[in-house]
Each structure stands twice: as C-alpha cells, then as structure tokens.
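Enquirer: Next up: some structures, all given as structure tokens.
Here, each number is a calculation from the coordinates, and none is a lab measurement. Keep in mind the model is a prediction, meaning the values are calculated, not measured. Cβ atoms are built from the backbone, for glycine too; each structure is taken alone.
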Structure 1
Amino acid sequence: MNPDPSSDVIAFLSHLAERLYWENNLSDVTWALCQANPNFAAALAQFVGLEVPKGGSVRVEREVYLGDGNRIDIACRLDAVTAFVEVKIYNRDHHLSEYAERVDSIPDSRLALLTNHPIDPKELAKAESLGCKVLRWNDFVSYLQQRLPDDDALLNGYVGYVRKVCNMIDMRDIRLDTNSLYSLVCFHALVEETIPAASHDEFTYSLYRPSRNYGPGWTGANFRVQYQHGDIAREAWPFFGLRFDAPGEAQLMVRLDRDWNAKFLEVPLQPEGLEADLVLCNGNAFGIAAPKDELHRLLTLPLAEQRQPLASLFRNLMKPIEQRLADPRSYGGE
C-alpha cells in the first residue's frame with residue numbers, strides 16, 4: 001500500500017484532468033466535491049458572492065433549469081438566497097443576457113460568471129450592466145489555497161485538477177540565457193534532419209509544418225510516416241520533440257494527436273518493454289517518451305556527437321508506431 005494515500009488522491013485527480021477537461025466535466029467535479037465537503041461548498045458560495053456565516057449550510061445544485069430552455073451550470077443556495085454560476089473555460093458564448101433576464105425574476109438571487117479566459121473591457125461592462133459578477137478560475141484557486149487546510153488531500157487534488165484543466169502554470173521569475181534559447185533553434189534543425197533520414201524499407205518519413213509544431217510547453221516537428229506494402233498503404237501523423245511544461249522537467253517524445261490519428265488509435269497502442277511513466281495517454285493524445293537519463297546524456301554531448309543518439313532515440317520511439325502500421329491485426333482498419 002502507498003504510505004501516503006494523499007498522493008494517490010492527487011495523482012487520481014491529475015489523471016482525471018487528462019480525460020475530463022470540458023466545461024461540463026469541470027462543473028461536475030466541482031459539484032461532486034461540494035457534496036462531499038461542506039467547507040468547500042461554503043468556500044465556493046462565499047467566493048461567488050454569498051455571505052456564509054460560520055457553520056452555515058450551503059446547498060449546491062447542478063444544471064439548474066431557469067425556464068425558456070435555459071440551464072445554468074451551478075446554483076449555490078444559502079437559506080432563501082441563491083447565487084447562480086455559469087462555468088466557462090475557453091468558450092466565450094456566455095448567454096449572460098438570457099441568464100440575467102431569468103435570474104432577475106427570481107427573488108434574492110444573483111448571477112456570476114466563473115471563467116478561465118480574460119474578459120475584455122467591453123464584455124466586462126456588459127456583464128456589470130446585467131448585474132453579473134465576473135470571476136476567474138485562477139482567483140478561485142488562490143482563494144481556496146488561502147482559506148482551506150493544506151493537508152486536505154481531496155482539496156489539493158481538486159486544485160491540481162483545476163490548474164491542469166485550465167492550463168494554469170506556476171509563474172516564476174523569468175531567467176533566460178540567450179545562448180540556451182538559441183539551442184532551441186539548433187534542436188529544431190536537428191529534429192528536421194532526423195525525421196526524413198529515418199525513412200527505410202517500406203516506411204517513408206516526411207516533414208509537415210503546421211502551427212502546432214510549437215506552443216506553451218512544447219517544441220518540435222510534426223511529420224507523416226507512410227507504410228507501403230504492395231497495394232496496402234497506411235499512414236500516421238506524429239509529433240517529435242520536447243515537452244517542458246513543468247519546472248525542472250523535460251521529455252523527448254513522440255506524440256500522436258487524436259484529431260489527426262483517430263483511425264490509427266481506434267485500437268489502444270500498448271508498447272511493450274516500456275516503463276509506465278514513459279507512456280503518456282489522455283483524451284487528446286497518445287505519447288511515448290524517451291528515458292530521462294538518455295535525454296540528459298543527449299543534452300550534455302557536443303553537437304558533433306548529438307546527431308546519432310538523437311536519431312537512435314527517435315527510431316526506438318517510432319518502433320511501436322511502425323509495428324502498428326505494418327500489422328493489420330492490430331490496426332484500426334484499412
């Protein structure tokens with residue numbers, strides 16, 4: 001058994017964030033925690049604008065019908081007073097006018113928008129004119145961390161879940177070594193050398209340059225790998241590069257985004273002989289990472305000695321994908 005069960009709870013919710021990352025999922029998890037933890041329910045109600053006395057009992061409801069086909073995500077009820085909360089992550093279609101009209105007709109009620117994306121001044125002015133309080137998820141996370149116990153595993157797990165779903169990062173002082181930054185340019189060049197050079201036998205590798213080659217926390221190259229055997233032709237569209245979305249952590253990986261590889265991933269890919277923490281799977285993508293010690297060794301070598309190890313790591317990461325492409329028994333169709 002794990003000597004620290006709290007770490008299991010935190011890890012569970014972190015993994016959950018990889019699958020349940022839509023606005024409805026975030027609302028469901030928040031509502032469920034309110035049912036399990038009265039202190040959390042009181043904290044949510046206080047944050048969205050209710051005055052909750054010590055020991056006050058808050059009832060939290062999900063998908064509350066307001067009439068005329070309108071349902072709002074969450075309602076926090078304290079005695080006769082209700083705060084209606086619309087939850088958003090990136091969707092900017094808030095329906096505030098419709099909600100405000102319905103909420104205005106309900107005695108002792110108020111409206112709040114809890115969102116992850118910034119609200120521009122024009123939207124904010126409109127929300128205020130409708131009597132809607134605009135709140136941010138990062139402020140709610142800070143609010144919880146200041147008021148609730150540090151040793152509560154469930155609450156800490158929830159905070160981690162929200163941070164992951166809302167793509168929040170730990171902001172630190174920005175310290176950039178200009179020489180190290182240029183290394184990313186060199187890394188790109190090596191990756192773009194490595195991928196086409198991996199073509200062999202019935203497999204052809206070719207670069208593809210979409211905007212998603214880089215972003216917050218990753219950089220590399222997308223490419224197409226084609227398998228041709230007689231009349232049989234199959235392909236996959238992986239990414240190869242670095243992922244560095246946590247302080248002090250980096251992974252060299254091959255990743256298959258599900259929107260480009262839905263057919264390929266119809267049957268779960270299960271690479272053999274890899275440690276579990278090197279197989280990365282969530283609702284959006286499937287990835288295989290190189291062992292950290294091999295990445296560390298690669299990054300300590302001089303340039304003249306980096307090409308061969310990088311090519312070798314790339315070929316090893318691609319083996320399960322090539323095997324899937326060449327094996328019709330485990331591929332999701334022709």
Structure 2
Amino acid sequence: MSLIAFGTDADRGETRIVGPLAEWIRNRWTEATFFTIGFNVSDRLAIQSDLTVLTFGTYVLAKDVIDTCRAAGTRLVHDLADAHWLLPADHPRRAAAADAALRYAANRCSRVTVPTEALAAAARTFGITVPISVVPDAPDPSLWTARPRRERHVALRAGWVGLAGAHDEDHPLLEAVVAATPDIDWRFFGDVPAALEARARAERRLQAHVDPLLYPTVLAGLDLDVLVAPRADSARNRTKSDLLVRQAALLGYAVLTSERAAPHGLPVAGVADDPAAWVARLREFGARHERAHQAGDALAAAVDATAAYRNAARSAFTAWTGIEP
C-alpha cells in the first residue's frame with residue numbers, strides 16, 4: 001500500500017486510528033505513507049490512496065469523494081465507533097440529514113468496522129447492509145507511558161472523562177453525585193454537565209480536549225484517585241465498549257461505573273443508579289486514599305493490555321485491507 005487516508009475526528013483517534021497503525025508499522029505489515037484528512041475532505045488525497053478510512057463527521061461532507069474513490073478503485077472502509085443515530089432527534093450531535101448521509105457512506109464502503117457486537121447489531125438494524133467486522137477498542141500500551149504521580153491529595157480527587165456533548169443522558173446522576181460531595185476534588189476532561197460548567201471553569205477543574213497523541217499524558221497528569229463513569233440505561237450506552245476502563249487500567253486508576261456497564265471478569269466496582277450509593281463508594285475511597293490506589297493496581301494487573309492491543313490491530317488490518325497480515 002502506498003497511501004492510506006483517514007477522515008478522522010479527535011475523540012477516539014488514539015485507539016481507533018493511531019494505535020492500530022503503530023502496530024502495522026512495527027510488524028512491517030505495510031510500508032504505507034499515512035496522512036489524516038479532516039472534515040474538509042480532500043478529493044485528490046483520498047482518490048490517490050489505496051485505502052481511505054472514514055470516521056464520524058467526514059461522511060456528512062464526503063458523498064462526492066466517496067463516489068469518486070469508488071470509481072478510481074480506492075478501497076473504502078468506515079470505522080463506526082458510536083451509534084449516533086440512537087441519540088434523540090433534536091440532539092446537536094445528530095442532524096436530521098446525518099442519518100441518510102451515514103447510510104449512504106457506509107453502504108458504499110467495502111466494510112464497516114465497529115468496537116462491539118452490540119453496535120454491529122444496531123448498525124444492521126439502522127440499515128447498514130455491507131459486511132461489518134468487530135475491531136475491539138484496545139489502547140496501544142506504548143502510547144500510555146505516562147503515569148499519575150499518586151500524590152497524597154488533601155481531598156479525594158475524582159475525575160469524569162468524556163466527549164463534550166456526547167453524555168447528556170449520563171449527566172443527571174453525575175450532577176447529583178457532585179452536588180452531594182463538595183469535599184471531593186472533582187476534575188472534568190473534555191465533557192462537563194452544563195450545570196457544573198461555570199464552577200468547573202472558574203476553579204480551573206476543566207481540561208479541554210487535546211490531540212489524540214497527547215490524550216494519555218494529559219489524563220495521567222490529572223493524577224486522579226478514582227475515575228467515575230455513570231452510564232444511564234439507554235440503547236446507545238448498551239452499544240458502547242469498555243474503552244474507558246481499559247484506559248484507566250493502563251494508568252492504574254480505580255473505576256466506579258454503573259452496574260450495567262461493569263465489564264465481566266475485571267475488578268471494577270458496579271454501582272446502583274442511586275446518588276447515595278455513589279456517594280457511599282466515594283466516601284470509602286476518601287476515608288483511605290490507598291484503597292483507591294489498590295483498586296487501580298488490581299485493575300491494571302487484571303488487564304492484559306498488550307495482547308488485547310495486538311489482537312485488535314490484527315483485526316483492523318484484516319478488516320480494513322481485506323488481507324491477512
């Protein structure tokens with residue numbers, strides 16, 4: 001392969017794009033020249049490529065590029081990491097025209113890749129008819145070399161991480177927990193509930209989105225004691241992967257998540273949909289911070305990040321190129 005083009009956004013680029021390519025290069029599965037094309041898709045670069053991978057955002061503007069690439073013999077693949085069509089119709093991340101644009105783009109690709117079987121099933125129901133392959137979310141450990149300082153904070157430091165505007169349904173429970181724990185040092189990365197944004201900005205507790213390659217270092221730099229990940233009971237949440245848990249494991253962060261979202265076989269605390277239950281679990285960590293650090297160490301020991309990453313990179317190569325590495 002001489003060229004591979006990516007129409008990509010930043011929120012999942014580290015895991016879905018950068019990580020697999022690094023393994024391809026290390027193993028010499030390809031000697032391709034890679035470049036990224038953003039929302040203003042370049043016809044010339046995409047057409048000259050042997051493979052063009054579309055991700056969220058680009059398909060809205062890419063109809064002409066898609067048709068021209070197909071005519072030129074460029075292999076097209078769509079990496080679909082989120083079920084945006086399951087958001088409410090009036091949600092800002094789901095324009096009415098986007099559903100049709102996504103179906104058009106995906107069904108003119110050779111293949112669609114997704115991180116979970118649940119998302120594959122939802123995509124078929126949505127109307128995607130081309131072959132769908134599951135490429136699990138698995139961060140590249142070589143990109144996650146930074147480590148938290150694990151300083152002894154005066155107050156328990158809890159963090160919330162997410163893509164801005166993508167977790168509205170999870171905000172009510174988070175807001176209630178934050179309101180009930182003024183003694184906790186809360187940090188927000190990327191996303192923050194509207195009701196908490198003014199205070200988070202004024203107190204400098206909000207970290208904006210960063211380049212995908214900087215994401216691991218910035219997340220480690222928050223030096224959290226525990227990462228919280230409430231997940232509301234929704235069709236879209238049921239299609240999501242355990243990516244955040246795997247990222248937390250690489251940093252040795254303890255994780256509290258909703259019972260329905262707690263991954264099987266991993267030491268992650270599942271908490272009921274009751275603010276009081278979340279406050280109680282946080283208070284346990286707050287009484288003795290080392291309990292949070294011990295929970296984070298247990299999670300790190302339970303996740304074989306290297307094997308998961310290599311398997312995911314191999315799956316991506318096969319699905320995207322159509323050949324075995």
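Enquirer: For FRET efficiency 1/(1 + (r/R0)^6) of positions 25 and 289 (r between Cβ atoms, R0 = 25 Å, to 0.05), the calculated result is 0.05, so let me know which of 1, 2 that is.
Expert: Clearly, the read-out refers to 2.
Enquirer: Also: Supply the structure label, taken from 1, 2, corresponding to distance in nm of label points 7 Å out along Cα→Cβ at positions 105 and 297 with the calculated value 7.1.
Expert: It must be structure 1, since only it matches.
Enquirer: Now, a different point. Which of 1, 2 yields 36, 22, 17 for semi-axes √(5λ) of the Cα gyration tensor in Å, as computed?
Expert: The value was obtained from structure 2.
Enquirer: Of the structures labelled 1, 2, one was used to calculate relative contact order in percent (Cα under 8 Å, 6 or more apart), giving 18. Name it.
Expert: Answer for the origin of the read-out: 2.
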